[in-house]
Every structure is written in C-alpha cells, then in structure tokens.
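What follows is a set of structures for review.
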Structure 1
Amino acid sequence: MIEVKNITKTYQSGESSFQALKGLDFKIETGEFVAIMGPSGSGKSTLMHILGALDTPTSGKYILDGKDVSKLSDDELAEIRNEKIGFVFQSFNLLPRATVLRNTMLPMIYDGTDKDKREERAKSALISAGFDESHFYHLSNQLSGGQIQRVAIARALVNNPKLILADEPTGNLDSKTGEIVLATFQRLNKEQGSTIILITHEADVAEHAERIIHIKDGMILSDSKGHTKRTIK
C-alpha cells in the first residue's frame, strides 16, 4: 500500500540548510499496524507530514495506493488527503459546541455528501470506534478525554480511508484512557483490516503496534517487522 523510496527532506533558511530526512526506504502493506517511533528532532514529524500528503519530499518517491504522491500539486495533495487518509491528532480538533454526531460528520459536510448518508456513515463510524450510542447527541465539551479521542477516530473513519494516520493520539490522555484509545486502534486493525500508522516518541505506546520503525537523526535505526504487539483485552 505504501512504498517510500530513498526520500529526503531538506529545509532551507537563507544560506543554511538542515536535512531532516536522509534517504528513508520502507514498505507498508495493506492491513498493517505500524508505529513510527523516535525522539524529538528525529524526523518523525517530517515523515508524518509526507506520509499524510501534507508535504512532499525534497527527493525520492512516496507511493500511496499505487500513486506517486511525491510531486503532486497542493490541490492534488488535498484530494489525496480527503479520499485516502484519515487523521487522528493529539489535539483532537473538535468543535466544542457541536454534538458528537455533527463533529463526526464534518468531513462529509465539507465534501458535499448527502445529509442522510452523512448521518448514517457517522453513526456507523462512531460504533466502529467503540463510542456509546447514548452519547451521540452530547456536546463534545461534555465528554471525557478518551471519549473525545474516539470521536476523533470516528471522524477519521467516515470517508473509508485507505490509511489512518495517528499523530501522538494519546499525548493528552492519562495512561488508563490512553490504553483504551490504543485498544480501539488494535480492534480496528484486527476486525476491519484498517491500515494504521501510529507516530509516537513513547516506546510503551509503540509496543501496541505489530511493527515498529525506529528513526533517529533522519535515518531508520531499526524496523521490527514481525514484532509481537502488546495486546489489550
């Protein structure tokens, strides 16, 4: 599903430059649950932006679902993000005075999906994310941190993306709530075959994936394909 071929990313500031990524190569198959782990400054955020079609590499190729994303225009990148990628961020990004259901429907409101289909797909996504139906009409500012993050996961699912990209999704949560959210990702991967990339700096969070790509100083240190993931019951 994903193929990264010798990608680099260099940032230029006046006469000085900084190479954030230094020739990365890897593949991610459909249905894999992969954690990309590294400390601050490792290049993982830069890599996340490229994998999420939020940026393009300086050199090399990024193939997503058979399409070379590396050289696309801003409009083409926006189309890829809308059609193929669901994002879950640390900061949740929900509207505080909107209901759970409306927050989940937002991506479809923007792309013009019919109202009845929006509601049907939003409810289905919320159920898939393990959200209680009795809370569908609560405002997001009435929810716990774990509930809010599951709404964010549901919102990422509504357009049936090929890829779910989760950037430090437990960063604002306590340990117990974070475990619940990570269990949701594991279940989506196992039961629905969702391809998930989890960006994190925490080893105990990365352990929930079935594969860990560890990067540092813009290079891959290790790729533990076949890693036995930590399963939450």
Structure 2
Amino acid sequence: MDRNRLQFLDALRGVAVLLVVLSHFGEGHSEFLRDLISSTFQFGQAGVSLFFLISGYIIPRSINGASSLGVFWGHRIMRLYPIYWISIAVAVLMSAAGVFDLPTGAGSVDVLVNLTMLQGFVGVSNLIGVFWSLKFEMAFYALMTIFVFLGWNTWPSRIYAAWTTCILVIALASVLTPRPFPYGLFHVELMLLGWLLGEWHSGKGSVDSKTAFLGVLGNR
C-alpha cells in the first residue's frame, strides 16, 4: 500500500477517533452535545461505522498480500492481542482498586474468555463496553479467510450483492415474524462495502463506479 494511501487511511482513522471521543465526551459532560447526539447526529455510531469501512478497505489487502493464511493470522494476532491483553489487565487492576466497574458478576472465567477476543460469540459479557465491535471484526477476518480459501476473494461485487440480498430477505422475515432483526449484519456489510470501495479505489477487480455508488447508497 503506497504512502499516499496510508496517509489517506490515517486521516480517516483520525476523523473516526474524533467522532467517537466527541460522542463519549458529549454524553458525559455536555448537555448541548448530548441533545445533539440523541436528536440529530450519532457521532459515535458514525465513527464506528467509519472504522468498519476502514477495516473493510485494509484487511482484504493484508490477507491477499500475505504469503499464506497462517502468515496473515500471525500478523493479526501480533498486532491486536498484546495491546488488547494490556487493556484487560488495566481494567482488572482498576476494578480491584475500585475506580472501574467490570460487568456485574464478571469473574475469572469471564476474564479468561475475554482474553480470547471471542466472548461475543459465546455469550460472555465484554469486560470493557467498547469491546463490542471486536465480534464483528473477527467475523470479517473469518469471512475473508473463507473467501481466500474458496478462491472468492476476487469477487467483492458479487459477495456484497449477495450479502445485501440476504439482509433484505432477513429484514422482510423479521417484519412477518416476531424474531428481532440481527442488526450486527449491517456492521459486517460496512466492512464488505469497504472492500468493494477499496477495489474500486485501487483500480483492481471488476468494480465499476455504478456498483460502488449503489453500495454507498445501500448503507445510508
């Protein structure tokens, strides 16, 4: 990935961080921002959505550029887990000191499960609330691994279209039945959209401007 593209992504990350920080600050310290967030613009959700788009842009390039799936996962583990484990250790220590509240009833088993970063898939509470997004990041990594294994990693347009179609079918079913709609599907779709737009931006693959434009409209 060239220097200009890295700067472009870093700038987007900065915007996403500012949106999330502004949301948390506003909810706790500013009545004006709190009212604005609740009535007009969800700063935090916009920031997280931007992070998902960025992941969708980066991860397919990382996995396609790796010499093997094992190398890709090795790099991901070394990049994510050390700082993640440190954050858990700090949270546990702060909880012991009485300056941070872990989820009610959280014990050693919950801590151990959280260390795997897979707690969202087995019904264990996140030790820190912001960990909720990791479930969808891990799901996207797994999906991209499957796509590479099956040789589908050159089909972003088809996969995005199929995923969107499935969401529409599930949404219709949720209207006709009492089952709640699994909104987490939209988070994964944002990452698929990031993949689609990334292919368009790089000039690779068969993504034309109309397909990418419709992808953006589909997530508004």
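Work out which structure the value -10500 belongs to, where helix-only ellipticity at 222 nm (-39500 (n - 2.57) for each DSSP H run of 4 or more, over all residues; to 500) was derived from one of 1, 2.
Working: 1: -10500; 2: -25000.
The read-out comes from structure 1.
When semi-axes √(5λ) of the Cα gyration tensor in Å, for residues 32-95 alone is computed for each of 1, 2, which one produces 32, 22, 5? Show your work: numbers first, answer last.
Working: 1: 20, 17, 12; 2: 32, 22, 5.
For semi-axes √(5λ) of the Cα gyration tensor in Å, for residues 32-95 alone, the value 32, 22, 5 is produced by structure 2.
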One of 1, 2 was used to calculate FRET efficiency 1/(1 + (r/R0)^6) of positions 184 and 200 (r between Cβ atoms, R0 = 25 Å, to 0.05), yielding 0.95; that structure is 1
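Which of 1, 2 yields 30 for percent of Cα pairs over 28 Å apart, as computed?
Working: 1: 30; 2: 38.
Label of the originating structure: 1.
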Matching task: 14.6 is the computed value of mean count of other Cβ atoms within 10 Å over residues 64-71. Pick the structure from 1, 2. 1
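Assign the value 2.0, calculated as distance in nm of label points 7 Å out along Cα→Cβ at positions 48 and 72, to the correct structure from 1, 2.
Numbers: 1: 2.0; 2: 2.5.
Considering all the candidates, the number was obtained from 1.
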Once percent of Cα pairs over 15 Å apart, for residues 128-191 alone is calculated for all of 1, 2, which comes out largest? 2
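Of the structures 1, 2, report the one carrying the highest value of distance in nm of label points 7 Å out along Cα→Cβ at positions 104 and 152. Let's see the in-between values first.
Values: 1: 1.7; 2: 4.1.
Between 1, 2, the highest calculated value is found for 2.
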Comparing relative contact order in percent (Cα under 8 Å, 6 or more apart) across structures 1, 2, which is largest? 1
Comparing structures 1, 2 by mean count of other Cβ atoms within 10 Å over residues 56-63, which one has the largest value? 2
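In terms of mean count of other Cβ atoms within 10 Å over residues 88-95, which of structures 1, 2 is highest? Could the numbers behind the result be given before it?
Working: 1: 17.0; 2: 14.4.
Greatest value across 1, 2: structure 1.
Each value in this text was obtained by applying a stated rule to the coordinates, not by laboratory testing. Since this is a predicted model, take the numbers as computed values, not measurements. Cβ atoms are built from the backbone, for glycine too; each structure is taken alone.
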